[in-house]
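As structure tokens, here come the structures.
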Structure 1
Amino acid sequence: MTATVRIQLASGYVLHQRPYRESSALLEVLTEAHGRVGLVARGIRSPKSRQRGDLQPFRSLRLSWSARGELGTLTAVEADAPQGRLQGTALYSAFYLNELLVRLLGRNDPHPRLYRYYQASLNSLMQGGDIEPLLRLFEKNLLQELGYGLLLDQDADSGEPVQPDRYYDYHLESGPGLLQDHSAQAFAFRGSSLLALASGQLNDRDALQDAKRLMRSALNLYLGNKPLKSRELFSAGRRRPRAGDPQ
């Protein structure tokens, strides 16, 4: 018989919530010590639930649960820190981070460094940090933590350091190879862009655009054909007219 595991006040965030039965919910949470965990939160959709207000995305929490298998039962929750605010593009971006984690992280596989990077990324979004570099670096670090890290500073063919003023044909399974001519079939990147992504210094517009192009293709290898809902939400939000916009 499988023993019951009881976890007390683990640091975590709600990544996703969906209705379950009449008044409960199924939660996907990210925790520092236990990785992504699936939990049943009983009765939280009831108007009388005291936990309902706490179990919101992007809120730092302390979570307790019991489990005898892969899916646990939430037993307690409390807020761990004051709640910052997310709105507009920052909010859509935070949902994107959550969806990546739900789609790519296996359950019960701890990644403490990724947890702290996620936490720092949320804090930066709440404080109005530059969004595009933040997203690209989160994507890079996520793949690195999952064992799918990209080779960025070394020629995969020769082993020589990437040269900033040369162009490289990037092969997602192996890395960059020096490009001798600009073939139409090449997935080409300037060396300086690869080095900027490697160092986390995406200060140049061209490097940022190259990083987005590379990371989108790399993520698609592992996300499969199912589109990300957060990308659709972000696109819809950008198309929605705002007060003062020309009609």
Structure 2
Amino acid sequence: MSVRNVSSPTLTPVLPVGNQTGAAVIVAAGGGYLIQSMGNEAWPQARWLADRGIAVFILKYRLEPTPGPDDQFRAALIDRFVEAADPAERSGISVPFYMIEDASAAIGMVRARSIEWGIDPERIGYLGFSAGAMIGLGVVADARREAMPNFLGAIYPSMADVDVAAEAPPLFLAMAGDDQLYGKQGYGLAESWRRADRSVEMHVYAKGGHGFGMGVLGTTSTGMMDSFHAWLESGGWLNNTKTGGRP
């Protein structure tokens, strides 16, 4: 299931039943800023995290408009991914700022209403896939404190170098070595976090391609969500006694 021509952002809660850790994650799917792959990169991850006591909010951010007829839409989508795969596009396709605004507003809303949802306002993170990950990186670069996530998961984003804000949160990165878009870029994004003396963990799976979502069967990419959860646990983000929020 995917969506396109989204003109108004929405935020859909997927709340845990029973054990609650007090942590929250905004999840944003990818799709080249033209679609959002909700069935591959939003709903399965949201349910997986909620089953483990984490409150999830699925962000449906505004998208660039696409043609109505299916054949024209498919052509526009193919053109976009060809553009993204171009070696000259080292930094990936630029993120429209209104999408960063939508993600910032989502984080701010969850933080403002954290008591209502039983969430620790200092344990609110963001998990984005592909374009959704690039939007999350844009939020961090924008560096507004009220919208800064306490932790950031970026799954198969562009790996180009970036300028890293002094207050950038801990970063979890995952991609496949055979990623058709960014697999030959190197690992400049992780190196940028290291140069800025910010915490970063990176997983590169041998196979999985771009857009592996919950993982491609028969490859180690199926362990990505387990690794993300272990990272959250090791950072103290799932501990109800955690204070502060930016290790």
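Bear in mind these aren't lab numbers, they're just calculated from the coordinates by the rules spelled out. Computed from a predicted model, the values in this text were never measured in an experiment. Cβ atoms are built from the backbone, for glycine too; each structure is taken alone.
Results, tabulated for the structure shown:
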read-out: Kirkwood radius over Cα pairs in Å - highest-scoring structure of 1, 2; value: 1
read-out: Per distance in nm of label points 7 Å out along Cα→Cβ at positions 205 and 221, the highest-valued of structures 1, 2; value: 1
read-out: Read-out helix-only ellipticity at 222 nm (-39500 (n - 2.57) for each DSSP H run of 4 or more, over all residues; to 500), computed value -11500, structure in 1, 2; value: 1
read-out: When FRET efficiency 1/(1 + (r/R0)^6) of positions 61 and 181 (r between Cβ atoms, R0 = 30 Å, to 0.05) is computed for each of 1, 2, the largest belongs to; value: 2
read-out: Origin of the value 42, 31, 22, where Cα extents along the principal axes in Å, for residues 101-228 alone was derived from one of 1, 2; value: 2
read-out: Origin of the derived value 31, 18, 16 (Cα extents along the principal axes in Å, for residues 85-148 alone; candidates 1, 2); value: 1
read-out: Which entry (1, 2) yields the derived value 2.4 for distance in nm of label points 7 Å out along Cα→Cβ at positions 37 and 53; value: 1
read-out: Structure with the greatest value (metric relative contact order in percent (Cα under 8 Å, 6 or more apart), set 1, 2); value: 2
read-out: log10 I(q)/I(0) by the Debye sum over Cα atoms at q = 0.18, 0.23, 0.24 Å⁻¹, for residues 5-68 alone derived as -0.63, -0.87, -0.92 - corresponding label from 1, 2; value: 2
